[in-house]
Structure P
Amino acid sequence: MVDRELHRGLEGIAVAETRLSSIDGERGELVIGGFPVEGLATRATYEESVFLLLNDRLPTAAELDSFCTELTGYRTLSEEVEQVLRRAARENVDAMDALRMGVAAANLGVDTTEPTEAREYAKRLVSVIPTIVATYWRYRSGDAPVEPREDLGHAANYLYMLSDDEPDPAAVRGLETYLNTVVDHGLNASTFVARSITSSESDLVSAVTGAVGSLKGPLHGGAPGPVLEMLLTVYESGDPEGYLQETLDAGERLMGFGHRVYRTRDPRATVLSGAAERFYADAGDEAFFDFVEGFEARAVSRLAEHKPDRPLETNVEFYTAVLLYGVGIPRELFTATFAVSRVGGWVAHCLEQMADNRIVRPLSVYVGDRDRTWTPVDEREATNSPKASTE
């Protein structure tokens with residue numbers, strides 16, 4: 001029997017089996033590839049995390065070396081993609097729009113045309129997205145793009161391509177922790193889009209292009225920027241209590257708190273707060289981090305008073321903003337940097353979908369009219385339209 005019960009946003013509906021990640025929202029736990037996020041994010045390189053998702057195990061030293069070599073070989077952009085990014089920069093488009101354009105053309109110049117080579121497309125997409133983002137940003141800033149370096153790891157190379165400077169080891173470790181922490185997170189909106197596109201037996205480039213479009217939305221990947229703006233504004237004002245009072249009294253959302261899944265503190269926030277604390281201590285900027293911790297505590301307390309029946313704890317976006325700001329990622333690239341990480345999860349989900357595929361085809365609940373009669377066009381009056389003016 002067909003279930004016609006409406007589940008808005010597919011909430012509570014399981015549509016796939018996966019070995020990639022598991023979320024326990026009640027207990028505040030996240031497992032990635034079998035590892036608690038706390039145990040993986042601070043120890044692994046990003047390349048190890050991607051290998052884990054693609055192969056369901058960690059690589060040996062020889063396998064990791066070979067895998068890194070494969071990834072570095074896919075970092076370079078074709079001239080056609082660079083032309084697109086130059087045009088995007090001249091027109092000052094949003095970074096996520098530029099990324100979408102670059103990803104859509106990511107297979108240009110890559111000789112992987114057979115369906116059996118999907119894993120090669122996966123590696124290409126993981127490797128090329130940082131180059132797309134950095135190249136666009138260099139053009140946008142009026143600078144020449146920086147060629148990727150084969151001797152640098154994924155996180156270090158991204159920082160290098162953005163700045164044209166030797167990456168600081170503390171910044172590299174902070175960014176790598178971030179990339180590992182958010183590489184996969186269940187069947188979120190962008191991952192579901194990627195799997196849905198793949199389910200029609202479309203290609204990986206199309207799937208990841210669609211995922212980028214989903215991630216662009218402010219309800220999914222766009223929150224860290226506003227969190228940073230909030231924190232910097234309050235830090236400069238020196239009046240966190242006044243800001244909290246004014247924001248909550250106005251019924252406005254407090255950015256960086258609350259999550260669709262978690263009913264307690266987001267475990268990723270815990271990982272990233274630790275990474276941010278280490279980074280700011282190394283950078284000698286403990287004052288800003290101390291303020292951030294104090295603001296978080298005040299905010300959580302005030303939210304509990306304001307909405308006692310609704311758990312609104314710190315989410316991943318709060319410390320994402322703090323950490324990415326610290327390591328030198330421009331605010332305009334926060335969401336694109338999210339994609340630099342999450343593409344590893346996207347392609348792993350797509351390959352998983354291919355291995356046991358059934359096209360995604362949910363139902364809808366029809367709520368429209370059923371007994372309308374046809375009126376020839378020359379007999380229709382404007383009042384027949386529900387949007388017609390009554391003036």
Structure Q
Amino acid sequence: MNPSYQNPDFLRLYETYTAAADSLGAKLAAMTGAAMAGDPLIVATSTDIVLYPGAGRAPEVQGYRLFNRGFKELAAVSHLGPAVASLLKMRELDPDGQAWQGEARRMMEATRAVRAANSAALWRDQIAVAAYRGREQAIADMVDYACAMTLRYLERALREPAGFTAQDMREHYLEAKGGAIGATEPMNAVMIATFFLVGLDTGHRIIGWFDRHAIDWDRGMALIVGKQGRPTAGVTWTSNSVCASIRAASRYRLPLERVLIAPHVPSPELPADPAQAAAAARAFESPLRQLWSRTRTVSDLGPLMYDGYPRFAPAAAAHPRLTPGTTEVAELPAIAGPDDWLAMNTRLRVVLEDPRQLLSGCVADYAVDQLQAHGNDPARVVVPGLDGCAYPRT
């Protein structure tokens with residue numbers, strides 16, 4: 001028996017429809033692509049959004065992550081909580097070892113440097129994010145407080161390692177319910193505020209950028225390619241914060257079924273300079289349009305073949321509403337308002353536990369929805385964990 005044997009007649013029939021460049025399926029996909037050549041295609045990578053207006057018009061590129069001012073600075077502060085928890089996990093795995101203590105001292109050194117560099121002038125004059133205008137002093141105060149509480153907590157952990165436990169971390173550091181380090185505001189609030197600020201800036205720019213273009217959203221084609229955060233994150237409609245941002249920017253006129261997430265497709269690498277990026281993006285339009293239309297072609301066979309049977313209708317991100325008796329959720333819960341800390345703290349847990357989630361997407365959808373509700377004016381949006389919080393200088 002030849003384990004690699006394939007009957008040539010069966011193989012020819014198989015390749016007549018698929019798995020060949022000149023197959024029936026490939027030709028139908030090409031025809032579908034040609035019919036959609038004038039439709040707008042939106043391609044999101046892990047760092048940029050590219051708009052291909054269609055009909056051969058030049059693409060435009062909007063960066064939204066990593067190369068944007070303030071993202072890494074806020075992410076550094078967002079990560080303080082998980083970093084402390086990681087040190088605790090290291091201690092639990094090797095109680096008698098010195099690794100966690102060495103890493104704690106290294107983290108403290110970096111935190112002290114950030115505290116020294118932080119100021120309202122830094123956020124106002126150097127980082128200078130338009131969406132943060134008017135909040136620079138509040139952000140600087142929050143960062144100073146977060147650094148101070150982290151330093152105090154780690155100093156205490158090194159001094160009294162036996163007391164460095166999960167319960168202790170939650171009570172005195174994350175939730176600020178205890179008085180061991182003098183915390184007055186929860187670190188959970190700091191994490192939510194920094195995540196929200198990232199979403200506020202990204203959403204503000206994406207909404208404004210899309211609003212400057214006359215996009216026929218009913219015929220819009222959206223494609224999210226490559227890795228989004230950790231390798232398992234952002235692979236579903238409900239867990240992809242970029243998907244949520246694009247749809248919100250369209251005022252939800254872009255049908256969810258016209259948003260495709262393709263994590264295994266190589267992400268186009270574009271220069272940081274917008275003009276150079278737009279020129280480089282031209283080379284990717286044809287293959288990305290082919291990918292979108294090829295996938296859509298198969299979907300369009302459903303109503304032809306099975307009219308009269310229930311159709312597939314994708315559900316929008318269904319955020320469950322929490323009750324006092326809720327013990328588990330399968331998706332990020334709905335946020336009732338800027339004081340709904342049960343929902344927002346639950347989201348902090350879910351983005352850590354659910355490998356589909358992007359950490360930075362913790363409250364991104366809520367930030368974009370709030371922008372839409374307030375005319376894309378960041379000054380009118382309440383930033384949870386920042387606005388109304390009194391972060392004392394210590």
Structure R
Amino acid sequence: MVMSPELDQGTVLGDEAAARGHLARICFKTGPPTLTGVELEWTVHDAADPTRPVDRERLREALGRHCPVTLDPTSPGDELRHGSAVTVEPGGQVEISTPPRPSVAALLAATEADLAELRALLDTAGLVLGLSGMDRWRPPRPVVETPRYRAMRGVFDRHGPAGRTMMYSTAGLQVCLDAGEPDQVGQRWAAAHAVGPPLLAAFATADRHAGRRTGWASARMAAWLAIEPARTRPVWSPGRADPDPAAAWAGYALAAPLLCVRGDGPDWTPPAGVTFADWLAGALPRPPTTDDLEYHVSTLFPPVRPRGYLELRYLDAQPGREWTVPVAVLAALFADPATTRDALAAAAPVADRWHAAARHGLADRPLATTAATLFDLALAALPGLGLPAGRHDQTHRAIRRRRAAAERGHR
């Protein structure tokens with residue numbers, strides 16, 4: 001396959017050792033853990049009739065100069081006023097990705113301002129953001145078509161309908177945390193995974209889809225879990241914990257099947273079952289490059305993904321301003337090594353309960369008990385975030401409400 005000339009071809013990778021070394025350099029950048037970022041995604045609906053499809057042209061007009069090039073190749077793709085980038089996902093979901101901030105207070109304030117700007121843009125077009133991690137009203141339907149998304153759909157279709165559900169109907173909340181100093185990375189990596197099931201359970205919002213109850217607390221996570229385990233399963237778990245996160249991630253990435261192989265035509269569908277390790281061994285007509293490897297890891301979707309920082313991908317979208325609560329909880333749990341250690345110790349016994357968290361939420365007793373403990377740890381660490389008094393009090397009350405819900409869940 002010939003690479004499109006506008007694609008950066010990078011350096012040819014000669015073998016697995018070169019690929020592993022490149023991944024270690026780019027995926028775990030160590031240093032003081034000072035920055036926090038967030039990515040917020042929502043389904044988008046007609047304000048008068050949430051069941052009505054919203055087409056790409058309506059989204060393009062609403063977003064104007066902030067429209068991503070996937071919708072309008074001529075758009076400047078301007079950031080929002082406080083620096084958030086706007087993207088549109090395959091089903092028309094809108095996402096904003098913030099720059100990392102050195103204080104949680106600054107992150108929350110800037111993100112709320114950009115979110116207000118986004119809401120105003122959509123409001124002029126009679127559009128509103130959804131309130132949950134799943135499209136409550138409409139069945140899966142493509143809105144944005146690109147070679148990447150077509151290849152993604154084709155590969156996911158080999159495993160059933162869950163891929164289309166994920167692509168076109170789900171909305172998530174991602175929190176981005178520094179990997180930390182070299183001696184902290186292992187603990188932060190393990191804790192980021194371990195707290196996932198109890199926090200997924202506590203913040204599950206995706207129980208309805210296309211006008212009906214799904215039987216899941218988080219049908220969004222259920223869709224992810226059903227797609228392709230080699231691409232979506234957690235990298236870390238207590239039973240297969242690797243003391244070297246970079247080595248574990250490299251093994252995961254190289255063993256994962258290709259989702260697409262970029263070229264200069266419209267069809268990027270890869271041969272079935274070919275992994276990146278197979279590509280390194282000569283399975284495709286040309287050898288892979290560092291750019292191919294970086295693109296490949298962008299097609300892997302575990303609950304925690306290293307991108308130089310740790311991207312925590314397991315939370316459902318939250319209604320209204322509630323997105324600030326899980327951001328504050330996670331920032332508090334990772335604010336100092338002692339709290340992170342205690343969070344890991346509390347959550348390790350339930351670290352494999354992803355399926356139970358998606359299915360039952362806080363109705364699962366071990367998850368509810370652990371969530372309550374994590375909320376206690378977050379409340380104790382909250383003053384260390386340095387939030388303004390009003391924001392601190394508001395966040396403290398919100399976490400206490402979540403803790404009370406967890407208490408009710410495990411009785």
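Here Rg/Rh (Cα atoms, Kirkwood Rh) has been calculated and equals 1.04, so which of P, Q, R was it run on? The read-out comes from structure Q.
Taking FRET efficiency 1/(1 + (r/R0)^6) of positions 35 and 267 (r between Cβ atoms, R0 = 25 Å, to 0.05) as the criterion, the largest value within structures P, Q, R is that of P.
Quick note: the coordinates plus some simple rules give every number you see, no bench work behind them. Predicted model only: the values in this text are computed from it and were never measured. Cβ atoms are built from the backbone, for glycine too; each structure is taken alone.
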